[in-house]
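Below: a set of structures, written as structure tokens.
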Structure P
Amino acid sequence: MRPLVAGLAALGLVLAPLVAHAQEPSSDPPADPPPPPRAPPSPDEVVVPGTPVSRTAGSAHVMKKEQLERYEYDDPGAILQQVPGVFVRGEDGIGLRPNISVRGVNPDRSKKLTLMEDGILFGPAPYSAPAAYYFPLMTRMTQVRVLKGPSAIAYGPHTVGGAIDFVSRPVPRRTTGAVDLATGEYGYGKVHAYFGSGDEKMGFLVEGVHLANTGFTELPSGVDTGSSRNDWLIKGAYTLDPDAKTKHTFQIKLSYADEVSNETYLGQSDEDFRVNPLRRYPASARDRMENHRTGVVASHTLEGPSSSYRLKTTIYRFDYARSWNKLNRMGAAGAADVLANPNDPQFSGRKAVLDGRVDSGNPGDTLYIGPNDRRFVSEGIQTVLSTEAFTGPVEHRIESGIRFHYDRIARLHTESGFVMSGGQLLPTNEPVLTTARNSASTHAVAVHLVDVVSWRALTVTPGARVELIGSRSEDYLAQKNADGLVAAVMPGVGVFYELLPGFGALAGVHRGFSPPPPGADNRTKPEYSVNYEAGARYARGAARAELIGFFNDYSNLTDVCTLASGCLTTNLDRQFDAGAAQVYGLEAYAAHEPRLGPFRFPVSASYTLTHGEFRSSFESADPIYGAVRAGYSVPYIPLHQLNVTLAMEHRRFGLNAATTYVAPMREQAGDEPIAQAVATDEQIWVDLGAYVNVARWLKVYTNVRNVSGAEYIIGRRPYGARPNPPRWFQIGLKAHF
């Protein structure tokens with residue numbers, strides 16, 4: 001932490017004159033006095049410095065508390081698919097480790113997105129190993145913000161697709177609390193409670209969540225295939241003098257989370273899936289993930305008179321440890337190859353071993369199972385200064401920030417041999433094999449500057465981000481190490497012009513960036529793109545409509561191999577370059593809340609049209625690429641996606657429904673028609689919900705997921721076909737005070 005502390009001291013010297021200048025009036029008053037400042041927008045609507053969504057010069061969406069509570073989704077993917085441009089590659093069916101994509105970036109473990117909680121990067125190692133094996137529980141979030149286009153350049157390191165910020169419950173200014181208890185099919189159980197109290201000077205919040213299920217997939221033994229997660233949070237806030245012109249506020253946030261899930265990477269062959277989608281092969285009986293995470297975030301906020309400036313400095317540290325004991329491979333074949341070609345003579349016998357019909361008969365049938373043990377550290381300090389200024393009639397809302405960040409991952413992967421005997425796994429007592437023992441670390445400095453310039457109906461938002469990244473990788477088995485250094489500049493600009501009250505046009509362009517893995521040599525290039533967007537937006541009161549076209553022009557599309565994407569251990573964390581590519585599409589969104597007497601009818605619809613194609617030819621050991629020719633389609637991009645939500649709400653009761661349609665997604669690059677390609681199923685499902693306010697303080701609610709019980713292949717990564725959740729009934733109650 002010493003470099004971070006030193007960096008903070010240097011940062012204070014740099015920003016102090018800016019803060020002082022913001023407080024001191026000019027000795028020469030302007031010839032024309034500036035117009036009076038606008039009333040500050042609601043914090044719930046702000047996504048870039050002091051700017052509401054309705055006037056943001058870029059694509060931005062805010063999902064508020066009411067929308068999140070309406071559907072009570074535990075799966076982050078189900079929440080985010082209500083936002084145009086966002087889609088998900090399914091895996092476990094409940095969102096333990098989501099694979100989220102925005103505007104066509106690779107969805108594998110959401111590693112190509114900037115993911116934050118309360119403005120702080122929450123990935124286990126956002127630079128050294130960005131795969132999001134940890135994800136916060138959605139039930140404790142009060143808001144979700146999705147930023148795309150030039151709106152996202154204030155956040156990084158990944159700026160191609162965009163940024164997602166999950167906002168947790170704030171410290172209350174009065175005594176408040178709630179309990180949320182739910183139960184349901186497949187052993188579903190939820191206990192969520194919080195209590196807090198405070199005033200203008202100080203306050204606290206204690207919050208805890210327990211979320212569990214026994215699983216909807218079925219092992220022959222009938223054992224639990226579900227998961228159990230816990231999430232605890234303590235917040236405190238203290239303001240030195242609430243009545244002072246310049247306020248000093250200190251906050252601290254302590255968190256703990258853990259998970260035990262009997263989850264696997266092993267799916268089924270397509271033929272077996274069509275017979276019983278919920279079946280699990282006995283070869284996965286020993287698969288189990290265990291992890292825990294601790295975090296501390298402390299901040300100091302300096303706020304000037306009438307909110308003329310705001311300087312917030314935050315220091316954070318997260319420690320995350322995980323061990324996933326799972327089937328890694330067979331002795332003479334990869335599980336993915338076996339399940340993709342179950343009728344091939346060289347694989348059919350081994351497929352029968354996986355599903356327990358045949359006992360292991362030779363060393364090639366040995367199943368290698370073991371823990372992938374990883375330890376992560378993520379820490380840093382960031383300072384953001386927001387201020388206002390006028391140049392004549394032109395208003396400026398300026399945000400500048402700097403972040404010093406360090407993260408590290410240490411891997412130890414081992415495996416032991418097992419044989420299938422009578423449908424059960426028995427150890428071979430062979431020596432334990434160590435397949436990976438390495439570490440990677442990154443020091444990064446990131447600086448951004450954004451100026452929201454407003455004059456009458458015009459808003460122009462120029463900005464830039466600079467990333468300086470130094471990294472190191474060490475492979476202890478191969479006895480080699482490597483250092484890497486990357487410097488990236490990401491400029492961008494967005495424009496919004498209000499043509500009519502509430503209706504305006506927007507356009508923007510920015511440079512996208514995604515860093516290479518640690519220790520990459522000089523031949524390994526970062527992912528770069530130039531991203532364009534243009535469209536129109538209408539926003540007045542509760543009504544909003546938006547139509548935006550986007551075009552992402554990649555000079556070097558990249559993918560970093562993970563086990564979750566089906567890569568072999570020898571290629572783990574290796575970057576594969578795909579060269580030039582283009583991803584483009586159209587996003588449409590509409591929402592309103594008309595009223596009729598005592599009833600309110602919230603409705604929303606989002607549609608996304610997306611296509612991506614490679615503009616260069618190459619060959620890759622990455623299984624989602626293979627041998628690619630220019631003109632091939634980029635995998636894991638659905639051509640169409642539609643989400644429609646409807647609700648009828650009364651002060652005593654309410655009904656809601658959500659329908660989602662996702663077109664098939666190609667699972668490997670190719671140019672054949674999607675109907676002939678290896679692709680996910682065309683998907684459509686409906687969720688229903690209802691609630692009754694038994695008393696002012698007590699609500700009873702129920703939800704039915706996937707009402708029709710539709711069964712789809714939602715993905716084949718890493719090994720074999722994976723199912724969506726079946727029809728799932730849940731009921732709960734909430735008590736507030």
Structure Q
Amino acid sequence: MHSLSIQFQNLSLWIIAVIVVIAIILFLTFRRKNQQPSKIRYLLMGIRMSIFIIISVIIIKPIIKWTTVERLDPIVAIFIDKSLSMIAHEDVSSDSLTSIIENVRSGFENIGADVKIFPFGSSLEKEIRSVKDLQFDAVGTDLSKMLIEGGKLLSDQNIKAGIIITDGVFTQGENPMLMEIDSRFPIYTIGIGDSLPVLDPSVFDISVPPFANVGDTVSIEARVLPLGHEETLTVYLEEDDQVIQKKVLKPYQQSLYQTILFKVIPDSPGIKRYSVMIDTLRDRNPFNNIKTTLLRVKSAHTLMVMIQGGATFESRFFARIIKTIPKIELIDLLEFQNEWHTTSQTEPFQSKWDAVALFGFPTRYTTSVQMEAVMAKLRRDQPAIFAQCTRSTDIAKLDRLVGEPFFNNFRLNLKNVTPVSVQIVKNQSNHPIIRDIHMGIMEKDLLAELPPVGMPFIQIELSNIFKPLIETVLPVRKPVIAIAESNRSRKAIVTGLDLWRWDMMTIDKENHEFYSELLKGLIKWLTDTLSTSNIQFHLNKTIFLTGEVAEVEGIVTDIQGNLIKNAVINAELLDSRNNSTAFLIQWNGLKYSGKIPLRSEGEYQINAVASVGENDLGRFQQKLTVLKNPVEFSTIRQNIEVLRSIAANTGGHYLRPDRFLSLIDEISLESTTLDKRHELKLWRWNGIFILLIFLLFSEWVIRRLSGYQ
């Protein structure tokens with residue numbers, strides 16, 4: 001020990017004066033009634049001296065510092081790969097691996113080194129003392145994680161070298177050849193197994209942007225390892241299980257990744273699934289030949305035709321709302337005196353209809369020629385249909401126009417329109433059209449009592465394809481707004497009046513905003529085929545080998561198509577016995593991403609729920625299969641390129657098992673010294689307060705028994 005010093009944290013002249021006063025009081029403030037032996041007085045003075053010292057320590061807070069010199073013996077760290085592939089090589093067994101480890105350890109111990117052994121698979125494990133109990137049973141290998149954790153290992157020790165005994169096969173984590181290895185000691189690699197390449201082409205990853213518009217040129221980039229048998233390898237690009245492009249590559253006899261770029265132009269909106277796959281006649285592991293991703297394609301332009309059977313307030317409100325929604329063009333078409341009238345410069349029947357809005361159309365005055373013209377467009381273009389039913393709507397003609405029944409039963413009120421109170425259908429409150437209004441402008445209590453609407457129907461029953469969103473309150477429930485998906489298109493029907501002109505009849509701003517947002521969401525749902533799926537996740541593939549890592553990626557949006565970056569994703573992996581394993585899906589700056597290690601064979605299902613606050617945004621479910629074949633066995637060869645790269649980047653070099661003895665003469669095993677600084681803060685020791693209480697109590701007992709006051 002040397003460099004002893006004491007530092008006072010709380011010492012000044014007035015504190016010294018206080019301590020002196022306390023010392024005087026301690027020695028002068030007790031008396032005795034009768035003469036007692038002086039030994040008792042000395043004992044009491046000793047106790048008070050101890051109390052005084054403890055109180056002084058608490059007040060002035062001294063720090064005692066000193067330095068010791070510690071001799072550090074040289075350490076050699078052995079990192080042994082315990083994966084299944086290690087004992088799958090020809091002429092390699094657990095006994096032969098144990099013998100190699102023992103020989104390396106005894107060789108370095110004989111020249112004075114302290115040898116520490118650390119097994120690793122998917123992660124670095126704790127040190128083991130006996131290699132006889134080492135089991136080569138890990139179903140995955142993460143060399144990059146081992147290198148990172150191993151570099152931080154024993155940071156205060158004198159590690160002279162690290163020795164990695166492995167076949168270089170990694171199934172998880174980053175490719176060690178592409179990473180910067182920060183190691184404070186040289187790493188030597190001992191390769192296990194034959195280094196002849198196993199010809200196994202694979203698709204490493206695939207990337208696309210999360211969004212695109214119809215007509216955009218989209219780049220799809222894939223990284224491929226063309227390690228094949230044939231003279232050439234064919235790489236295919238599939239869109240929704242249809243091959244759309246292919247490229248031919250020359251195979252390599254070494255691990256050289258190649259980037260392939262495909263370009264596609266989506267011609268229709270929707271969620272497109274793209275897959276990059278390699279087709280080969282002979283392949284050791286055909287399950288790594290494909291990777292899949294999703295592309296969300298938005299409509300660049302939507303044409304909506306509004307057909308009126310007569311001028312209505314609702315159609316005016318509808319047209320004004322349409323103008324606030326980007327990329328939607330509205331063409332008006334009015335039936336009047338058996339003729340069509342429009343204010344648009346575009347010829348309605350010469351353009352493709354993406355959506356059609358029917359306001360009181362068809363009427364009993366609609367001619368067969370007009371019916372045939374509209375029916376032909378509906379059959380050819382398959383547009384989304386919005387129907388606002390009034391007392392002038394001819395229901396029979398409407399059913400014939402759309403090609404399927406909208407009503408099972410109905411009866412109109414021929415005298416007047418009855419005002420009725422409405423409510424959100426209970427089991428539809430989480431539909432994106434309603435839910436995203438909650439997320440935006442609405443408070444929950446505002447939805448408890450919606451403004452009444454006019455109901456022209458005494459009795460109404462929609463066909464089974466429709467699901468009501470808004471309905472009248474008890475005692476009789478009638479659908480006011482309902483939606484459907486049938487015959488490859490979306491449909492919405494409105495049987496209540498005054499909804500879309502409510503802004504002219506009320507000063508209740510919140511309720512007006514509710515109906516405005518409701519209409520926007522309804523139009524978005526009709527015209528955007530993506531809007532029912534707010535959570536769009538996908539797996540990189542569906543069949544895995546034991547030990548592989550499944551990757552889940554995707555995005556979360558609202559009904560307006562806006563990207564949500566602060567969603568909370570609760571995800572789990574369920575096995576066939578419903579045992580659940582939670583895993584993490586997080587936003588990475590571009591999309592949500594999560595990884596799931598698959599350690600056991602069987603059938604599994606991924607469940608994920610996205611939410612913001614109390615709002616459930618949607619759910620994702622996907623089944624996957626894990627085969628018994630460990631992924632380690634798909635590449636039974638020594639990856640000599642990886643082992644040489646690790647050694648070269650850390651100052652070591654690569655060796656075969658029969659050459660490991662050369663390391664004993666190569667590695668310098670000198671001891672070193674380390675100055676360790678120590679600090680002692682007595683006032684932070686819990687026992688000091690216990691000692692103070694004990695001394696105070698002891699003094700009180702002695703004074704009482706000895707006649708002192």
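Please treat every number below as a calculation from the coordinates, not as lab data. If you're wondering where the values come from, they're calculated on a predicted model, not measured in any experiment. Cβ atoms are built from the backbone, for glycine too; each structure is taken alone.
Check the numbers for FRET efficiency 1/(1 + (r/R0)^6) of positions 54 and 126 (r between Cβ atoms, R0 = 30 Å, to 0.05) across P, Q and tell me which is largest. The structure with the largest value is P. When distance in nm of label points 7 Å out along Cα→Cβ at positions 406 and 662 is worked out for each of P, Q, structure Q gives the greatest result.
Quick check: 6.4 is what I get for distance in nm of label points 7 Å out along Cα→Cβ at positions 182 and 486, calculated from one of P, Q. Which structure matches? Before the final figure, lay out the partial values.
On the way: P: 3.7; Q: 6.4.
Among P, Q, the structure yielding 6.4 for distance in nm of label points 7 Å out along Cα→Cβ at positions 182 and 486 is Q.
Tell me which structure, out of P, Q, gives -7000 once helix-only ellipticity at 222 nm (-39500 (n - 2.57) for each DSSP H run of 4 or more, over all residues; to 500) is calculated.
Q
Give the label, chosen from P, Q, of the structure having the highest value of relative contact order in percent (Cα under 8 Å, 6 or more apart). List each step's numbers first, then the result.
On the way: P: 11; Q: 17.
Of structures P, Q, the maximum of relative contact order in percent (Cα under 8 Å, 6 or more apart) occurs in Q.
Computing Rg/Rh (Cα atoms, Kirkwood Rh) across structures P, Q gives 0.96 for structure P.
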